[in-house]
1. Here Rg and Dmax of the Cα atoms in Å was calculated and came to 22.3, 79; which of the structures I, II was it taken from?
2. Comparing distance in nm of label points 7 Å out along Cα→Cβ at positions 35 and 307 across I, II, which is largest?
3. Out of I, II, which one gives 27.5 for mean count of other Cβ atoms within 10 Å over residues 51-58 as computed from the coordinates?
4. Suppose mean count of other Cβ atoms within 10 Å over residues 235-242 works out to 23.0; of I, II, which structure was it derived from?
5. Compute mean count of other Cβ atoms within 10 Å over residues 67-74 for each of I, II and report the one that scores greatest.
6. Suppose relative contact order in percent (Cα under 8 Å, 6 or more apart) works out to 18; of I, II, which structure was it derived from?
7. Using distance in nm of label points 7 Å out along Cα→Cβ at positions 99 and 347, single out the structure from I, II with the greatest value.
8. Kindly point out which one of I, II the value -10000 was derived from, the read-out being helix-only ellipticity at 222 nm (-39500 (n - 2.57) for each DSSP H run of 4 or more, over all residues; to 500).
Structure I
Amino acid sequence: MLKAILKNRVVLAVFLLALAVRLFYVLGNPPGALAGDAVEYDAIGWNLASGSGFSMEPGIPTPVRAPGYPFFLAAVYLVFGHSPYAAVLLQALLGALCCLLVFDIGAAFLERRTAALGAGLYALYPVGAVYCGLLLSETLFTFFFLCSLSLFLRSGRGARPALLALAAFALGLATLTRPTTMLFPAAFVLALLPDWKRTLRGAVITAVFFSAALAPWALRNYRSFGVFMPVATGGSICLYATGEEAAGLTPSYDFSNALARRAALTAGGWRSGETEPNITADREIKADGLRMIKENPGAYFRLVLRRMPRYWFSSHSSVFGVDLPLGEYRARGEYLPVLFRLALIGLHFGLAALAVWGMALCRASFAGWSVLLLVLVYFNMHALFDMCPRYLVPVYPYLLVFCAVPLARLYDAFRPGAKAQL
């Protein structure tokens, strides 16, 4: 694939453009004081690099983070020292490589020039570029997930078992980076239908190689904590906050009670002979969240419906530092942040509309790209328990592939001397 791409001047230009955009942002916005998830990722990565194990407190193993991104940071820190700046520079390169994978995915069912346009759109997509400058797992996860989808499409929907095996293993690496794709192997199997022989063979290959990627970390967790846990704890805080909102205990999505509950459950530390407190807390908080949802099914259903537009049409402006309510900006007389956020919301509305149009134009080749529709459906399910738009960031490479289809048709229709073909 790489040799063919290097021979394609347009695609090579897209890669260089993507790299330039990301380096421009990262060089102009080096990491400052870390906050939120980045603090834990950095602590674990540095402890790994220092020989203190996968821990937030040196020597005390932790189950609270997936291993992929901390190991990435550890590799960077081993070479460059404790330098988040070096990590985001490498992420800029990974982000540019993602554009090559976007081209490869598009070329599986589109004309190469349309696939190159889709890669170019992702090269310029501002939210994807900015995430390269953050000490968060999105860029690494997106890279592994794109690798997985590229290999799956190259496998001819399972006709080439070796490539399907590699796709499943790459999906396992993505899951070790962010466990949100733990159930996505089912999408691979669904995309192999209706050929039952190929589907059964593909299901076995996918299960074996996906499990092979996760097995070493699951074994580490069992040895460290005495429980079966394929990746890490997680999801309980979001589920509890959603349950509280559905039950009417909070007026909006709010983590504060769940975080206080977890702090109380883990306050005593890890005592000999007991289950690691973060694991116990995760189980209890998750169970309470599910209980509140089950007790309020109607309110929960309405809550999820209200979330959908906000989930898909978020501005993602917080990653640009525009994170206050619009009313507060207006009260201060600061209208530029208001216009910036509205412009980003408009951009995401426009991209969604173009993507739907593109899918309609590609309906004749649906069998070849059905797995990409399953990506959109699968990631949409995050709205069932969380309201964080970050979960949707890895979806945009696939949306932009479809956005390129009507844009290419429009160019062909309106260029001088062309006949309308829309």
Structure II
Amino acid sequence: MDLIIRRAALAHAPGLVDIGIENGRIGAIEPHLNVSAREEIDAHGSLVTAPFIDAHFHMDATLSYGLPRVNQSGTLLEGIALWGKIKPELTQEALVERAMQYCDWAVARGLLAIRTHIDVCDERLLAVKALLEVKRRVKPYLDMQLVAFPQGGVLRSACAFDNLKRAIGMGVDVVGGIPHFERTMADGAASVKLLCEFAAEKGLRVDMHCDESDDPMSRHIETLAAETHRLGMQGRVTGSHLTSMHSMDNYYVSKLIPLMRDSGVAAIANPLINITLQGRSDTYPKRRGMTRVPELMAAGIDVAFGHDCVMDPWYSLGSGDMLEVAHMGLHVAQMTGVDAMHACFDAVTTNPAKILGLEGYGIEVGCHADCVILDARDPIEAIRLRAARTAVIRRGKVISRSPAVRAALSLEGRPAEVNFRIER
């Protein structure tokens, strides 16, 4: 074989296994693989997982922090206003350079698939051209799915729908929208219908920024689910953010969640950004703002976590670490049970793979040999430690390595080194 990973722990299986890789795919998974390989890696009982996936990101804005200035209020609306000031000054070269730098970070973090929204309200479609070029460059090592996103509202912004259709024609993969940013509730509902009908006609997936608001009466996810059902688009539609669900009354949600489930609509929460942007008009108590993740999961709805922003007009921090995202999601949603913590890990791995429709994803025989070796024994420990990615593998080739985290101590009578794990 080309590569064998020895003594690997898997997320949902007992004991240790050897993983044999051949011709870019997983050829065998056995407790003791009695074959040789050109290269072997001893995982020493560490967790081997399929790559991390970011189901919701804005790569056209990433690493633009401070341009033209920092978001002082920390609100969504000020971020949108700042982005409006940045757009006329953008160049394709700068967009490509920042995006490529972020993709380097992503690979080092074991993040090998990203769905990124691209603002199409610029008549030049500069960001679309830049991200199509980035997608081409990173294709050998990172899967990128592009969403045509009318940031200013598809009905509110002149030519936005025409621009969106042009972007799709250029090779963008997914239809996006932002109904709560249209001028009226009626326009928001009309935008959902318009965009879903277009996507159904073209056979495309849909991923809409939906109800990213503290307003419990922002209910466009209801329209999105109903249109999905009407048009027979089950399994192809996603509602992102859904933060208004945090503030909705329980009776209404008791009807909404079954509608989403029956329509096959997936949900993406963005814990780092939802907890940062929402509740800004509250005094105390302050709402956390993130959507009802445990309830959505319990209903059988596919739920993923996204990073959303890294160092841009909306968020000052971030480094492409999906374990940081899962860590925040776990805390905000109070998902501290064993199964719940595992579900948070799935929200940055297997769940988004399903939402994006990735082929050959997973640690199973026949899947692409894409995996990450973590400096942790299991998913819970990986989240707790935001574990180092000691090796990142794409199609059977190691494309990134990081040292395991160890601290040297100089304490009389104590160990010379700690690794922050609990020995079992």
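1. I
2. Numbers: I: 2.4; II: 3.4.
Result for distance in nm of label points 7 Å out along Cα→Cβ at positions 35 and 307 over I, II: largest is II.
3. Derived from the structure labelled II.
4. Structure I accounts for this read-out.
5. On the way: I: 22.4; II: 12.9.
Evaluating mean count of other Cβ atoms within 10 Å over residues 67-74 on every structure, the highest lands on I.
6. Working: I: 15; II: 18.
The read-out comes from structure II.
7. Numbers: I: 1.5; II: 2.8.
Going through I, II one by one, distance in nm of label points 7 Å out along Cα→Cβ at positions 99 and 347 peaks for structure II.
8. II
A short reminder: the numbers here are calculations on the coordinates, not readings from a lab. Not measured: the values here are computed from a predicted model. Cβ atoms are built from the backbone, for glycine too; each structure is taken alone.
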